[in-house]
Structure I
Amino acid sequence: MINGIYFGLPYYTYGILVLIAFLAGIWLFRSNARRLSLQTPDLIDLSLIVSISGLLGARVAYILLFPEQFTTIRDCLAIHEGGLVFYGALIAAIIATAAFCQFKGYSFRQLGDLIAPSAALGHAIGRLGCISNNCCYGAVTTACSIYRLPGDPPGQFRHPTQIYESLFLIFLMFVLNRLLKIYYAGNSIKSGLVAGIYLAAYSFFRFLIEYIRGDSRGGFYTALNLSPSQITAIILLLFSAACIAYAVRYPIVNRGKTDEQS
């Protein structure tokens, strides 16, 4: 597996894919913003805020889960070497989006819908970077023979969980984009429903795939032997159920800015 590309200076595949994920997310974000007639300049600002806060949140979450890996400031800043936790990015991005909406007067629910497919696309691309970085890998299996770690003995293969998750997220992105088109076609929309579906779908998938992950999961808790990611998934499933119920119960007017039910 290629871990880096060299053109006079070292460029790590993981870092390149994170950058591509960032740009792809912004592209889809702006494309959907235009389609929904939302003001692009403000949305560009939001895309930067969400991306930067997400990157910081992902790194901080990883440091909190695996503090023994970080002894210097350089270790904390070496994001190109891997070490990001998606749930940290998600929580930080939600907080940043809420702050942006409060400051700019946008509907948090509508912008959450807009961000959802972009987040799925960016996450799908970023997860592929985990293959080159040899992280987020699966448990040893005899069910497939397409992926193994460099240090694995001959004939031992693992679940390519990075690929499983990336394919699921690409599928989810197309579904969410379709739902955006459907739900925003009329004047009265169930704003926040797309974001709720995104959170629910990914959390459910993540809870299941944790059972075939083979890397360190940051410890296991409770009598059910759940990982931190599974506990977070349960919390987000409950939160997303509340979001979906609220979106169905309280539809809002379809416009870029609104003070109604924001």
Structure II
Amino acid sequence: MRLLALTGLMGGGAAYAAEAPIEKLVINGDAAVLKLSADDKRPYQLDLNKSNWDAKQCSALVRRAGGVVTIMVKLNDKLLGSSCGLEIAGNLKPGKQVELGLAAVKGSIRGAYSAIRVDSRAVDLTLDGKAASLSMSADAIRAQAKGAYDKLALKGQALTLGFEGSSRDMVFDGQAVKAKVKLTDAKPSGSLSLDATTGKLSLTLPKSATLQYEVRGTAASVDSKLPSTAGAPLKLSARGQVLKVAVEAD
């Protein structure tokens, strides 16, 4: 679907329907609150809702090149909660890409995508759905994710994650990492890698799971209800200085 009346985005708030699918949604710039979904039972559209808007200092410009729609956000203050505010609410066709290059972003992303990539300074997101790849890189990340993400990679100075679902490739990298992970496949397989200066990992697995784990740290502790089994389909590697790893069998 083709976005209609894109030049009208300078107005206070509008909805934009489409005639040709958006293959990739890119949002760059200062800050925004997101409410994105991918639901084939609802119209595909974008809504830009502005608050305390000063058109002399703030802008939300949209352009389209083929199947790629890019939104560039400029605010008079680069932190969320400042005078100019922007909420981007959209429903995309399932299976498309989302790329976020905002300095600060919070909100929700729900539904099925091919890839979700976030490159920011401050992230506060809730995700529920699935994607072949979900990656986040920021100074500070706070995320809650539920669903199926084949590859899940998060990198941040301060990283807090809650995840429930399935993933075959998980990488958590940062200075201070706190992750609570529950894998719901009956026999989970793949790898989970933690690399942190200070790390705390709580991993919950079904009782039918088998796990091979290795934890290396200057000060490291492991409390596992499952033994480390060589050659197990699920492998956990944790490295750092101060590490605390707990494995539960549910």
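Can you say which of I, II returns 21 when relative contact order in percent (Cα under 8 Å, 6 or more apart) is computed?
Source structure: I.
Figure out for me which of the structures I, II the number 33, 21, 17 belongs to, where semi-axes √(5λ) of the Cα gyration tensor in Å was derived from the coordinates.
Label of the originating structure: I.
State the single structure among I, II that was used to calculate Rg and Dmax of the Cα atoms in Å, for residues 72-183 alone, giving 13.8, 42.
Only one of I, II returns 13.8, 42 for Rg and Dmax of the Cα atoms in Å, for residues 72-183 alone, namely II.
Kindly point out which one of I, II the value -21000 was derived from, the read-out being helix-only ellipticity at 222 nm (-39500 (n - 2.57) for each DSSP H run of 4 or more, over all residues; to 500).
Of the structures listed, the value fits I.
For which of the structures I, II does the calculation of distance in nm of label points 7 Å out along Cα→Cβ at positions 64 and 96 return 0.9?
II
Just so you know, all these numbers are worked out from the coordinates, no wet-lab data involved. Everything numeric in this text was worked out from a predicted model, so none of it was measured. Cβ atoms are built from the backbone, for glycine too; each structure is taken alone.
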